[in-house]
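Read-outs throughout are calculated quantities, based only on the coordinates presented, and are distinct from any laboratory measurement. All of these numbers come straight from a predicted model, not from anything done at the bench. Cβ atoms are built from the backbone, for glycine too; each structure is taken alone.
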Structure P
Amino acid sequence: MLQFPPSILTSTSTVIDPGDEVVLFDPSYETYEGCIRMAGGIPVYVALEPPHWTLDPDRFINSFTARTKAVILNSPHNPTGKVFTKDELETIAGACCRRDCMAITDEVYEHITYDNIKHISLASLPGMQERTIITSSLSKTFSVTGWRVGWAIAPAFFASAIRNIHIKITDSAPAPFQEAALTALRSPPEYFEKLRREYESKRDYIVHLIAGIGFQIKFKPRGAFFLFAELPENYLLSDVEYVKELIKQAGVVAVPGCGFFHTTLSTEKLSQVGCSYQERYIRFAFCKSSATLAAAAQKLAELSDAMGCVTGGKNA
């Protein structure tokens, strides 16, 4: 039992040598780049295409070079809520097999999917079991983010190396937490289905609330517990400026989307107000009670009125 996200750091450190390239997707959880750079690797970003965050197979395949050593995949995806399709996973798997590359997958949201979509682990595809390191944790499924209890599932050679590196970085997760983890992982299937239904209800609730105050919802999340919404069209503020106002005037915390982006697709993606599309997204988390979400939405509406925003957002 490892700590998380150190399991990602130990996995990248196991696979990557200095100068190796690692392909990952943009936008992405910012920790991945730090783990790659600490191992001496070079991150190579492949932009997902908004508004549905689709993977362009040619763009992905063309990102590989002679120095490519691994791919990092997070599905369900933070921050967008995308769940990679089977076709997209087959594209990733095919490239890994042809190039003899490893895949490191972050599957921490595997039990949180919506609209009858099922999570597919990359390791389940032909040729990928022996070249995939799966990382995950208790944090999201059992609401114990502060425990930092997770694991890595890897081929024997890599598993041994991961253990050797991990023990030198953080030792081990506290024994009581490991015992609790065993109990949690033995939960009946009904627990996971109830969790999924509750989050799906909250997803629908927050989409309705945020769209109602003018945000543009062009993609309804299919997994995880984040809504990646575009600022209303008549807002002249950037994402960072809006979040600062949101904290100062409403006491509500969200995350500016620009922190998840590392590439620019093209100038044609510029918005009508002059900011790049990457500066127009706000990530809202809905892993809260309905009462908390409603209170936050009320404060957002009050701020929206104060800023002169029209209501009636665009739904997916």
Structure Q
Amino acid sequence: MKEMRILATITALVLITYYGIEPYAHHIMHPEPAPADYKFSDLKNVKKVKGNAVNGKTLVEANCVACHSIESAGFAKMMPDADAAASYGVVPPDLSTAGKIYETNYLANFIYDPVVATHLSHKYSAESGKTYPMPAYNWMSSQEIMDIVAYLQQVAATVKVDVADEASIEEQLKAQHRDTFVNACGRCHSMAYAGWSALTPSDVLKEHMGAAAPDLSQYIKSRGEHYLHSFINDPQNLLHGTSMPRVGLTEEAQEDVITYMEEIGDSKKADRESLGWKVMLYMLVFALLALAWKKEIWKEVH
């Protein structure tokens, strides 16, 4: 059993060394970020009152559709994406699913003041001379803003996933993940492995944001699911000073986005995980066979 004692000693040394290094590497040099806040509790400018979707429709028609499309409600784009990007620095989002993918408190406070809601005060300020593409509607009452939110949520409830009627449940879920990614991320980010190109041209976005938005095809591998959950919820927690806005997704919508990134960037994850225990079992069997063979060969010597 000499070999087993050697193995046990080496294993103990490795574990002790790892335990000594890991807390420093992962908790001091790279501290754990604050947990994701899907209620966006720091945003308190808009009172939580019951919205009136009928009045919200009137307000949206008067204040929003000059820049935003709502294709599902019959409001088409006012200009091609390239022209919109050149005018605003980024393609304005279609609002068909805004009431579903964005958390209610975030959406209301975003309408009130986009810069505060997105945590981009360091980028858009009097000192920087830069102006956020969307103006603040802080002159509106909380009731009016919540009316707009109520209308957008009513519209979002009618939007169906773009998938064939005969599609399986798995195909429907994948289509839902794709649609959420496109609506939440696709204006700035490409996903080359899925054949998706960002709606906003890279050079325009770089001039507007200060850096080109990365292709997200392999981010599920290079960053990991845990990192992405924290980063998407609030980029400033992990990359202070970044020009990426806080997006304000609901927990469900964010899960859809990350699941889609995994489906595209790590499509073999399930196969790999199902194979792992088989490989370990294979190694264990042959380790035992090797040990038995060694004992048989050297039994006369020992």
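Numerical summary
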item: Origin of the value -11000, where helix-only ellipticity at 222 nm (-39500 (n - 2.57) for each DSSP H run of 4 or more, over all residues; to 500) was derived from one of P, Q; result: P
item: Among P, Q, which structure scores highest (criterion: distance in nm of label points 7 Å out along Cα→Cβ at positions 68 and 292); result: Q
item: Answer label among P, Q for the case where percent of Cα pairs over 12 Å apart, for residues 52-91 alone, calculated from the coordinates, equals 61; result: Q
item: Structure responsible for 1.02, with Cα Rg over 2.2 N^0.38 Å calculated and labels P, Q on offer; result: P
